[in-house]
1. Just checking, which of I, II has the largest value of distance in nm of label points 7 Å out along Cα→Cβ at positions 125 and 213?
2. Which of the displayed structures (I, II) returns the greatest value of relative contact order in percent (Cα under 8 Å, 6 or more apart) on calculation?
3. Suppose FRET efficiency 1/(1 + (r/R0)^6) of positions 69 and 165 (r between Cβ atoms, R0 = 41 Å, to 0.05) works out to 1.00; of I, II, which structure was it derived from?
4. If Cα extents along the principal axes in Å comes out at 63, 47, 36 when worked out from the coordinates, which of I, II was used?
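No lab work stands behind these numbers, since they all come straight from the coordinates. All of these numbers come straight from a predicted model, not from anything done at the bench. Cβ atoms are built from the backbone, for glycine too; each structure is taken alone.
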Structure I
Amino acid sequence: MSNPTPNDWRTLGESFAAKGYIASPDLAMALFIALKLGRPLLLEGAAGVGKTEVARTLAMVKDTRLIRLQCYEGLDAAHAIYEWNYQRQLLAIRAAAEGGETGRSVEQRIFSEEFLLQRPLLEAIRQETPPVLLIDEIDRADEEFEAYLLEVLSDFQITVPELGTITARSIPHVILTSNGTRELSDALRRRCLYAHVDFPSRESELRILAARHPEVEPALARQIVGFVQSLRKEDLEKTPGVAEMLDFAAALVGLGVSDLSADPAVLQATLATLLKTQGDQASVPTEVAQRLAGKAS
């Protein structure tokens with residue numbers, strides 16, 4: 001059984017915090033309303049701000065499955081909804097032919113549940129307990145797929161021509177994320193509730209670090225968060241997100257670092273957790289890293 005939705009948006013925020021996700025009041029409120037109304041929630045914001053983690057945390061809070069559909073250019077129904085296991089169907093046809101079986105009975109058997117491959121959308125609506133359905137980076141999918149997705153989200157039923165219409169056993173909690181690589185349709189935005197997710201404030205990021213890595217000493221934690229937040233203001237190709245900040249903290253703890261300014265060579269080496277392109281690493285040489293570390297506290 002899934003956990004009931006907390007009866008107050010503050011309680012929902014506290015439930016998220018207990019799982020290590022510090023949600024802003026606006027995000028907690030939007031999520032609470034989406035759960036109450038049974039509507040999809042569209043989360044928009046830069047890569048790395050924690051949009052995907054909202055869905056993961058919601059699944060933990062509600063003690064239910066997380067089913068993820070990762071969107072990409074060219075995504076079609078076969079990869080998002082269902083497809084037939086063609087290899088098994090061919091084997092079944094050959095076996096039937098060798099046994100002298102042909103015609104309609106073979107066709108009915110190979111287009112049955114036994115040979116159906118469920119993809120995320122179909123799998124989500126066939127769960128007995130409502131799962132969290134994460135439709136990740138919807139802006140990467142084509143507009144044609146976005147239009148088809150609208151139909152699924154409106155009716156929560158899918159038609160498989162060979163089997164008929166499959167109606168949802170339960171209505172999933174739907175979270176969509178977008179990095180803003182293209183403008184989404186007005187129709188999709190109307191269908192969803194909306195929240196913009198920013199990088200966390202200093203206070204929130206300190207709480208996230210304390211929740212995920214309680215072994216980090218408070219003084220070092222303040223340095224880590226201050227350093228990463230200053231680094232985000234630099235002219236970078238890929239701004240380090242919360243996940244990178246946590247990796248940075250884990251690397252420092254693993255190396256026994258207690259002060260960012262103590263060893264410039266070690267600090268420079270650990271930037272591999274934060275800077276993910278050659279250009280970004282070149283733009284933050286040792287002197288820049290030391291300047292940022294000196295201001296972090």
Structure II
Amino acid sequence: MMNHEINKAFRMRLDQGGAILMPGAANALAARVIDQLGFEAVYISGAGLTNTYLGMPDLGFVSLPEIAQHTSTIRNATQLPIVVDADTGFGNALNVHHTVRTLERAGASAIQLEDQVNPKRCGHFSGKDVVDLEEARSRIKAAADARIDPNFMIVARTDACAVHGFDAAIERAEAFIEDGADVTFIEAPHKLENIREIPARLAGTPQLINLVVGGKTPIIDFSELDGMGYALVLYANVALQGALKGMHDALSLLKSDGRMDEDGPVASFEIRQNAVHKSFYDDLEKNYSSK
């Protein structure tokens with residue numbers, strides 16, 4: 001399926017209503033597992049990519065070429081819609097324009113941009129700051145103008161809730177909608193009443209909520225968030241946190257016992273090969289073999 005077809009189907013799915021549960025993937029293997037388990041979309045987390053690829057915290061260390069490379073690799077691994085975390089867009093409105101063009105070519109279905117100062121930090125860290133509203137709006141306007149495919153979507157995130165308060169975050173989201181955002185995303189609300197209020201006050205535009213295990217936003221059942229009117233329920237780094245725990249558990253046992261077999265806390269050899277579609281390449285090899 002061509003990317004413009006994936007994008008069109010993703011927009012139509014959002015228009016139909018009903019929340020989409022969207023996990024994050026920091027690499028192509030995680031995206032494959034997400035696809036095999038039947039999720040409807042995948043998110044490329046800047047935090048997950050920074051943690052996994054660089055072994056560093058989410059403090060603005062990842063670059064546009066690195067995100068583009070991983071977007072292209074994940075697009076090759078799945079036909080799910082891909083929402084890509086592009087942080088602040090890597091500069092001013094001109095940089096945002098370039099960022100959108102680059103990630104759209106790489107295979108993204110949507111790009112997420114935020115209003116933090118550059119370099120940014122994880123939305124669930126303390127000490128965040130945001131740019132002034134005029135600069136934040138220029139990023140969203142540039143992003144909306146830059147897309148080639150009209151079904152490529154702009155997700156506008158604001159971190160103003162932690163800096164200027166909840167009402168200021170709502171006002172920014174309203175402005176971003178005027179500027180061409182297709183989805184808005186108020187990061188890290190920590191009061192249940194505010195979480196309920198977001199889709200009500202921004203009715204008519206799909207809303208994304210980010211649930212971080214151990215983060216500032218309370219974990220709420222998917223069905224309840226669906227009932228509130230959210231369109232995208234994001235768990236950006238559950239796969240990463242699960243993999244990290246799995247590595248700790250398996251390697252701790254290996255260290256203590258000095259051996260590991262398939263009865264240990266590991267995926268079987270068969271499951272591992274199935275995750276990377278080895279049978280497909282076996283068949284391909286037979287097809288082109290002269291023997």
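1. I
2. If we compare relative contact order in percent (Cα under 8 Å, 6 or more apart) over I, II, the biggest value is for I.
3. Details: I: 1.00; II: 0.60.
Derived from I, not from the others.
4. The correct label is II.
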